[in-house]
Structure I
Amino acid sequence: MRVRTAVGRRDQLPTDALLGIHVLVVDDDEDSRNLLRMVLEYCGALVTVVPSAEAAMRTLSRITPDILVADIAMPDRDGYWLIQQVRALARERGGGIPAVAITAHGDEHGPERTLPAGFDIHVRKPIDPWDLCQALSALARRG
């Protein structure tokens, strides 16, 4: 998969950057879910996608992914509710999972709000696929 990049950056996504990493993607927008799935799978991740924070919590009762990627602005229960619920879980049930906040609302939901809420990384839409794969790879290694 080729991506447009700044001068001096690689123009190929790293197909093994997330090899063996299970990512749970939570986004109410179907197009965003599909794009995230495509990019992350291309980078080697095993990806589970769900359309809501409630669905994410049900999924987390059955599986423990390596990384959580969640949209912030979702109807009903938002990403802040989700990360609060996740961080309340016991560590062995996923309470310490590395988490990435994704938002198109940078001013309202910037890193000064998402990071103290419990997310480890803040990513603003539109997403740069190369940067996302690299950030998740670094997060998984830190994990």
Structure II
Amino acid sequence: MKLQERIEADFIKALKEKNKSKLNVLRGLRSSLKNKEIDLGQSLNEQEIVSVIRSEIKKRREAIESYTQAGRDDLREIDEYENVVLENFVPAQLSVEQVEVKVREIVDSLAEDEKGNFGQVMGRVMKEMSGQADGQVIQVAVKKLI
């Protein structure tokens, strides 16, 4: 089943179950997908859909941090639940250890003069690991190795 179909099926299921929390998350996701579709002027492929979902997850992670700092546990819990719902639609991310191993392999394959240049290393790693791990995790791993 395609990702778009899974999202629609979960939306209909949440409607039937009257699960308002999940319904709100999926409505927002459908809206974001539709907006991206309008921006591009064409229907989205699987990779673009995953990209939109990941950006929604990232927004919520940032909000969770803000809510935690502000002591707003009620709002933090809502965003954590929304993140759980959204993470069901994206492929699993690599762990920090797996990212470090992969980054080390990529850095070892680079020419000696490229290894010291953070921008070049980061660009190459992001290109090869696109969608497999969070950019911040990759950045920390690259900084650790350089």
Structure III
Amino acid sequence: MSNSNPIKTKDNGEYPEFIIPNKFKTKSLYITTKTELIKDGWELDLIHAFNIDGKTQDFTPTPDIERYKIGKGEDLNNKKFALVSIASRIRNGGENGPSKVKYTLKFEAGNELIDEEFIITSTEINPATFYTKITLKLEQ
């Protein structure tokens, strides 16, 4: 089973379904983000806003989110998941035009990927904003 890439660069206000396979029903689920600059000579300033079903999540970005536990598969069924990450680039000897940003999001149960790692690359618009808005659904 494969979900489509849930990361967008524009907020369309929709929360499409993101299917969690039944084998993860009783397992704890985690998310991890990775944000990388494509060009040298730029620094990254990163901010995240994250909630599940409207409840703000308390996490420590370093600057990315590292294996943050979002809950058990069965407890997340039909919950809305919203993560917005804003990546500002600051020139530090780099060429004109901000570096593009490569942004990766993965969902895991234990040490097993729930789906593929999702990746998107920004344009040179600064800041780059990445939206992940989905409704988590257990596989039927």
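Read-outs throughout are calculated quantities, based only on the coordinates presented, and are distinct from any laboratory measurement. Everything numeric here is computed off the predicted structure, so don't read it as measured data. Cβ atoms are built from the backbone, for glycine too; each structure is taken alone.
A few remarks follow.
- In this comparison of I, II, III, the computed figure 17.3 for Kirkwood radius over Cα pairs in Å is attributed to II.
- Value 20, calculated as relative contact order in percent (Cα under 8 Å, 6 or more apart), assigned to which of I, II, III: II
- With helix-only ellipticity at 222 nm (-39500 (n - 2.57) for each DSSP H run of 4 or more, over all residues; to 500) derived as -25500, matching label from I, II, III: II
- Origin of the derived value 0.9 (distance in nm of label points 7 Å out along Cα→Cβ at positions 85 and 101; candidates I, II, III): III
- Structure from which 1.12 was derived, Rg/Rh (Cα atoms, Kirkwood Rh), for residues 77-124 alone, options I, II, III: III
- Each of I, II, III could give mean count of other Cβ atoms within 10 Å over residues 21-28, but the derived value 14.5 comes from III.
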